[in-house]
1. Out of I, II, which one gives 2.0 for distance in nm of label points 7 Å out along Cα→Cβ at positions 88 and 112 as computed from the coordinates?
2. Could you figure out which one of I, II the value 2.5 for distance in nm of label points 7 Å out along Cα→Cβ at positions 48 and 64 was computed from?
3. Using relative contact order in percent (Cα under 8 Å, 6 or more apart), single out the structure from I, II with the greatest value.
4. Among the shown structures I, II, from which was the value 1.2 of distance in nm of label points 7 Å out along Cα→Cβ at positions 56 and 104 calculated?
Structure I
Amino acid sequence: MSITDEQRDLLILGWREQARRAAKKHKPRNLYVITLDPQVLWRREFRQQNPGYLEGMPCVYVGMTIHEPGDRFQQHKLGYRSSKYPRLYGIELAQELIEGFDGTGLGDEQREAALADWLRDQGIAVWQN
């Protein structure tokens with residue numbers, strides 16, 4: 001993705017305004033999953049968080065946002081409020097990995113952590129802040 005600094009700044013201003021409006025309306029948060037390049041497994045702290053990883057399974061980042069998941073992925077890649085793993089290793093959204101997960105009755109932070117644990121139980125390597 002190649003954009004000018006001016007385009008990036010305009011995107012960030014728009015995202016900030018969306019976040020302000022969503023916070024005022026108490027908009028529900030969206031879970032999202034980003035596929036990471038398997039090269040992330042060379043990072044010691046990532047491997048240590050995933051002792052049950054099964055070789056050949058995906059590596060992912062799990063997050064929660066008031067934005068649309070596609071916008072949040074773009075934010076990570078542009079370095080806006082980004083964790084290092086999706087910024088450096090993010091490949092694409094993998095929302096299909098959420099199918100079958102039931103976080104009913106959980107608060108936002110608990111839903112995000114529960115999704116990360118649910119994916120790890122399947123042998124997927126997960127990073128979640």
Structure II
Amino acid sequence: MPKTRVQDAIRELPVPADAPAPLPEPDVADLRLETVLGVLSDPLRLEIVRRLLLEREEFDHTCGWFGFDRPKSSLTHHFRALRDAGVIRQRQYGLERRSHVRTEDIESRFPGLLALVVAWTPPET
């Protein structure tokens with residue numbers, strides 16, 4: 001039976017052996033639905049998570065991978081909000097931070113939420 005787009009998007013990729021430890025983040029038990037929904041209510045953050053799920057080819061990605069035309073300070077704010085809410089995990093590689101979605105943690109706490117993110121259609125710009 002072939003995997004669906006949602007199943008493929010929410011699968012956890014293996015952590016590379018040389019990956020640094022994650023930056024501080026909430027424990028799975030501390031993830032709160034209202035916090036996660038609040039952070040995902042911003043269309044840019046929702047797009048970040050959706051693209052990390054659908055377009056990833058590697059374990060994690062830098063902010064520059066997205067190609068957003070936004071100041072670095074603005075992107076840093078959005079990625080930090082996602083990490084503080086427990087939606088993404090970030091690791092520091094030298095001077096850059098790379099991110100990926102905490103798929104197993106989110107799915108265990110809020111089953112089906114990531115499928116909704118994958119199914120979301122961004123507004124035309």
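1. Source structure: I.
2. Derived from the structure labelled I.
3. Largest one: structure II.
4. Answer by label: II.
Every number here is computed from the coordinates shown, using simple stated rules; none is lab data. Since this is a predicted model, take the numbers as computed values, not measurements. Cβ atoms are built from the backbone, for glycine too; each structure is taken alone.
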